[in-house]
Structure 1
């Protein structure tokens, strides 16, 4: 059995202001995306996106925060927030949903690109290739907070989490950090040039579709080790809300891949 590292979730405090590791992870993730997206814009000479880069970033950051929070409210604790609507804005108490953030990112980006005549699928591929970095950092933040821990296990990887009772549990946050973060980043980053170099087989939008499918598969696997949210438990038998939403992501990514390929085929025929 491994020992859970005693890391204070609060890095430092200035009066009533607390700087937390979890919040810092978000900031580092946004900075990493900023740098890597800018690099791709220069590499691919995507000038129309470059002209709107700063404003689009602001829209996407707001989409992550608002979508992540509303996703948690709607998918994971709707009855509670229906009774306490003023607490919806209390993000400092925790509660963010990746699936909610993903939906908001997709439609926020689509709306902005459509309004300013920017190729959405090219933009989506460029941004999505960097998303796993933020996912990895976010899961590390969850681990430091001792939240979203795994199910009880007798595995040598088990840890006793401060809020998880006396029995060892899977450090599922680290599994997610590795699979959703490291593995998915290596895959997407290594393929990021394909739509620009081989558009016949890799249309723009393919990297985005691959992310949806890849994340969905990884999340469904890891959910088998993660403790279901106490307030909702299992949705049906052994199926969790995370698995249900990730299944929808796989379906959406598959449809996205089909439509992007169909668009290229129609263009070639025309």
Structure 2
């Protein structure tokens, strides 16, 4: 066993002062504590502004697909030095919220567990919120996020999810397809909205700094293909920060939000959630 693997094992099984169990590394823990300490100096700022500060603190961190798929048994993984699009947004949200409390790593772990798992229960792979729609809805339920899509001109998003249950071979750690199918039916039973490309220009003025942007997709059975954090500077076009699979790292996207959305055929529009 390598030194890193031993450290991960120990972090998951012992040496913690609370009930939280997680996998991390010394580098990730140190960076998280550093970012949260910096954020505490901006406690009076709106949550969205602090989200952007957290995002900027992670600029340059490498994009790594499947970051959460390494443990054989479902475990809360806390990584900042490797990320994907949803993990990046979720981590920034967790850092922002934990910094507003005591700024401890244990508080960050709790925030991430409550955000990433259905009702905050981490037991098996199927407990994780794999569909971004369900992830966002749980954020609203927790009072962490505010759904803004409808207020910004959203229309009905008639695009049911079923990709996971119909492509089980793409999810090696999924063992209960029936459970996933049941979750998909629950997601589909609740109406959803989105801002289509044709209405995006009008909606841009209502997007605020730090809003979470979800990019809806035309891929059959999927709801969202990408997500990012809005970067709004008065008098300038709306841009965003994201973990880019093209640049293979966290970047300030050079394209405006409008250019990015209109330039991608598979993207049908956006959904917007505001951090509370």
Of the structures labelled 1, 2, which one yields 1.7 when distance in nm of label points 7 Å out along Cα→Cβ at positions 104 and 176 is computed from its coordinates? 1
Matching task: 16.2, 44 is the computed value of Rg and Dmax of the Cα atoms in Å, for residues 80-215 alone. Pick the structure from 1, 2. 2
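Determine which structure produced the value 27 for percent of Cα pairs over 30 Å apart, calculated from the coordinates; the candidates are 1, 2.
Structure of origin is 2.
Determine which structure produced the value -19500 for helix-only ellipticity at 222 nm (-39500 (n - 2.57) for each DSSP H run of 4 or more, over all residues; to 500), calculated from the coordinates; the candidates are 1, 2.
Answer for the origin of the read-out: 1.
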For structures 1, 2, which has the highest computed value of mean count of other Cβ atoms within 10 Å over residues 112-119? 2
Among 1, 2, which structure scores highest (criterion: FRET efficiency 1/(1 + (r/R0)^6) of positions 184 and 208 (r between Cβ atoms, R0 = 30 Å, to 0.05)): 1
Comparing distance in nm of label points 7 Å out along Cα→Cβ at positions 120 and 200 across 1, 2, which is largest? 2
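Read-outs: derived from the displayed coordinates by stated rules, not from any lab. Just so we're clear, the structure is a prediction, and the values are computed from it rather than from any experiment. Cβ atoms are built from the backbone, for glycine too; each structure is taken alone.
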